[in-house]
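Got some structures for you, see below.
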Structure P
Amino acid sequence: MTTSYFITPTESPEAIMPVDNARIVARFFQALADPTRVRMLKALADGEWCVTDLTLALGMDQPAVSHQLKYLREQGLVTFKKHGRHVYYALADAHLRDILFSSLEHLDVAHA
């Protein structure tokens, strides 16, 4: 016989995430909701890229790539540094890389 246990909110109020925290998490996953951003993040997970090379690799216009990189930068997911006329982007931390690779493996698209 299987017994189900239900926890009421009064028994475990920490089970419900505060709205502000939920918004932060939702924004994080929203970054992964766009195929172009996923492709960019995967490239950046493998190493630092300059905007020019990323534009060529993605087969996109530079303004479109820059727009997506700006979004990722505003979310705190990527960092950048300038070397002369070139701007290089990298993932902001290894945690995003871990989440991305774990997702690819889970969905069985790691080598696709």
Structure Q
Amino acid sequence: MHTDHAVTDYEAVIVDGAQFIDVREPDEVASGTLPGTTNIPLGELADRTAELDPQRRVVVLCKSGGRSTQACQILTGAGFGDVVNLDGGMMAWNKANKKGDSGGGFRSLFK
């Protein structure tokens, strides 16, 4: 089972040793993401779980929360115990930071 956490308060769940992944496609991530993420597209996640440590927290981000929820299910099914879904994804982040709903992100704040 995973937990949901508001993306606008994402820093609260990025504890020491946490793994922070963005499961959007590379072209989506190129438009902006939150600091510290590693891009592992949802379609590749099941084949790439060995790149992650199941003993450490995994925080998952996407555009709106749908793909990250699916990613959390994949991870918990693979034995990961501490999985956090950033509810609302980049759309909620951008809305809270007055950046529209394009799904872009942190880097777009500096354009």
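Between structures P, Q, the greatest calculated value of relative contact order in percent (Cα under 8 Å, 6 or more apart) is seen in Q. helix-only ellipticity at 222 nm (-39500 (n - 2.57) for each DSSP H run of 4 or more, over all residues; to 500) computed as -16000: which structure among P, Q? Comparing all candidates, it corresponds to P. So distance in nm of label points 7 Å out along Cα→Cβ at positions 20 and 36, computed for just one structure, reads 3.3; which one of P, Q is that? Corresponding structure: P. Quick check on the output: 12.8, 40 is Rg and Dmax of the Cα atoms in Å, derived from one of P, Q. Which one produced it? Computed on structure Q.
Read-outs: derived from the displayed coordinates by stated rules, not from any lab. It should be emphasised that the depicted structure is a prediction, and the values quoted were computed from it without experimental measurement. Cβ atoms are built from the backbone, for glycine too; each structure is taken alone.
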